[in-house]
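I've put the structures underneath this note.
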Structure P
Amino acid sequence: MSQHQIAVIVGSLRKGSINRKLADAITKLAPSAFGFRQLEIGDLPLYNQDDDEDQAPAVKRFKGEILAATGLIFVTPEYNRGLPGVLKNAIDHASRPYGKSAWTNKPAGILGASVGVIGTAVAQQQLRTVLAALDVPTMGLPEAFIHVKEGFFDETGNIASAGTCKFLLEWMDRYVAWVTQHAA
């Protein structure tokens, strides 16, 4: 069993999402002491504060998965220059009720991919702001605003470009150090 269990939260529900593919590819670059699990967020109801004292089973499951994790990786698309609603909904659920947030002190890394040339820079900045308010120590550098073009992924789902693969391996090395530092 891996020493560090990492919860991976993909901010897209689409099965063929490039961010889901990126999440799959990046986790292959980690050392064996790190295990990864993509968490389901598509089954969470819309957040309603009236439900805080009797959260839905899907919300309880999601919060439990976060609490069991050593760290977090967020892989987010950018919709209309912003954070995807489904991701913000998941974050809100796991932060409630007030004082019982599952996010507190979980070290996080953020990356995202887009066919647009600025990648997911705006969504990632918004996510950093939200995570700061939830006391989530978030790795600052290197930032990973990935521009995906035709042929970005090979036929097995790996990163095709040696240069991009090298950059993402450096990102993962830094993330591993970040989690290890905060888990100590």
Structure Q
Amino acid sequence: MINADVIRAYRRTAADFDETEHLKEHLHLLKQVRSPFYLDLDDFDRILRWKLRQQYARQKSLRSKNTEDIIRDITCLAFNISHEDEDYELELRLRLLTALRGVGIPVASAVLALCYPEQYAVIDFRGWRQIFGVEKRNFSINDYKRYLKEIKRLAAELGWLPQEVDLAIWEYDRQSGRR
């Protein structure tokens, strides 16, 4: 299991660190001008390209069913829903985002992490492997909750955002040469 000391040096070393920061800043600025906050088709596509990289084309035809209006409405509802029970709120947000065609828990987590880096992280096989020491490629909402709990624990220890912890772990795993 990874610890804070291991990832400390990886905070800003990811190959896509600058792209990630620009995307987070873009989304932060959108939150200032869109009230209530939502994503449009272009914003959503930028996040998909960032998250999926070489796999972007894999489900493109399926994702093409997500119209501008549907993306706006679903993301608006997901981002603006609130509940006193944070776990329930997270579950609702993930369920709403995964209602979009071609969006599973990893992509939904990327949307949340880039829009709300202070609250969320991206789940994927690299992070899971480093946090729990086992290989896993398919994730449920409960898996995400479990993963996020560990990411937030490390974030508190490091004084970082959860999204920053996740990106550092991702880069650590990538540089270790494992696939």
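Any read-out appearing in this document is the output of simple, stated calculations on the displayed coordinates, not a laboratory observation. Everything quoted here is computed from the prediction, not taken from an experiment. Cβ atoms are built from the backbone, for glycine too; each structure is taken alone.
Suppose FRET efficiency 1/(1 + (r/R0)^6) of positions 3 and 51 (r between Cβ atoms, R0 = 35 Å, to 0.05) works out to 0.50; of P, Q, which structure was it derived from? Let's see the in-between values first.
Values: P: 0.50; Q: 0.85.
Source structure for this number: P.
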With helix-only ellipticity at 222 nm (-39500 (n - 2.57) for each DSSP H run of 4 or more, over all residues; to 500) derived as -19500, matching label from P, Q: Q
Taking FRET efficiency 1/(1 + (r/R0)^6) of positions 99 and 131 (r between Cβ atoms, R0 = 25 Å, to 0.05) as the quantity of interest, name the structure among P, Q where it is greatest. P
Using relative contact order in percent (Cα under 8 Å, 6 or more apart) for the comparison, can you identify which of P, Q gives the largest number? Q
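Among the shown structures P, Q, from which was the value 2.9 of distance in nm of label points 7 Å out along Cα→Cβ at positions 27 and 163 calculated?
P
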